[in-house]
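Just so you know, all these numbers are worked out from the coordinates, no wet-lab data involved. On a predicted model such as this, the values are computed, not experimentally measured, just so you know. Cβ atoms are built from the backbone, for glycine too; each structure is taken alone.
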Structure P
Amino acid sequence: MTLRFTLNGRPAEAEPAAPDQPLLYLLREEPFALNGPRFGCGLAQCGACTVLIDGRAVRSCSYPAEAVEGQSVTTLEGLGTKESPHPLQAAFNAEGAGQCGYCSNGMIMQSADLLSQNRRPSESEIKEALARNLCRCGGHNRMVAAVARAAAAMAG
């Protein structure tokens, strides 16, 4: 079964290796070979695999690939480029918010969902939005500051 969907703003087609293949594997393997979404726990608990589907944060390790038919999927690579980073990517860099970087994908993608719904989140709203994303390095304070910085930049 060939899936047709939008990936990072472009039409995409792919054939899952199995009917129950998680979206994460489809994105990380050929033909896409994307490195943004990461395998963490495989149980939708850590957030490392987070992508946006039709603008909402979804844990791709437990989301069936076949469910993206006709939908729009955005990965970290689709938010911005090295030359023109998304305000969240720029803010995470400016704040030094990614120590080891393993959780950065999930933190940024979850934050993108938050900022699409709430342009001026409070510190407590940012913390609540990121609460289900695990970070073992302890960079949470810098990540909260980065999201606040990005929100200010996006608000103009």
Structure Q
Amino acid sequence: MSDLLITLYPWTKAIHIMAVLSWMAGLFYLPRLFVYHLEKAEAVPEAPAIFFVMEEKLFRYIMHPAMIATWIMGLMLVATPGVVDWSWIWPWTKGVAVIAMTWFHFWLDWRRKDFLAERIHLTGRHFRMMNEVPTILMIVIVLSVVVKF
């Protein structure tokens, strides 16, 4: 099995990077859609329905599959011999940040469902602030992997 993982390593790494980019794009965009949904949708009667569709398609067809691919490829990378040295701190900081990013992913889905149920209690300002969460986590992840602190 380890020989296969070593052979697949460049492909696994490439797919992992592409999946992360797709996932991050959604994590940046969905909170911004929520801001527009809250602040602009009332001006146009059809807008809430349009926002619901956009938010659902972004989450269901881009973000969620990208998150799953990110996790699968990431775990394959971790299982590849020689890729991760667990005596360093960087795999642990990256792991914690990825778990936090996954929690944020599901938090966004819970908020999406709150919009659908018309029980959203947050403001555009809240979503603007939450839009910084993936940026902070991305910085931790990239520095962990590249600088290996």
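Kindly point out which one of P, Q the value -10500 was derived from, the read-out being helix-only ellipticity at 222 nm (-39500 (n - 2.57) for each DSSP H run of 4 or more, over all residues; to 500).
Numbers: P: -10500; Q: -26000.
Structure of origin is P.
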Compare relative contact order in percent (Cα under 8 Å, 6 or more apart) across structures P, Q and report the one with the greatest value. Q
Assign the value 8.7, calculated as mean projected area of the Cα convex hull in nm², to the correct structure from P, Q. P
Re FRET efficiency 1/(1 + (r/R0)^6) of positions 34 and 90 (r between Cβ atoms, R0 = 35 Å, to 0.05): value 0.95 computed from one entry in P, Q; matching entry is structure P
Using mean projected area of the Cα convex hull in nm², for residues 82-137 alone, single out the structure from P, Q with the greatest value. Q
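Hey, mean projected area of the Cα convex hull in nm², for residues 26-65 alone derived from one of P, Q reads 2.4; which structure?
Values: P: 2.7; Q: 2.4.
Label of the source structure: Q.
Assign the value 0.20, calculated as FRET efficiency 1/(1 + (r/R0)^6) of positions 18 and 122 (r between Cβ atoms, R0 = 35 Å, to 0.05), to the correct structure from P, Q. Walk me through the intermediate numbers first.
Details: P: 0.20; Q: 0.65.
Source structure for this number: P.
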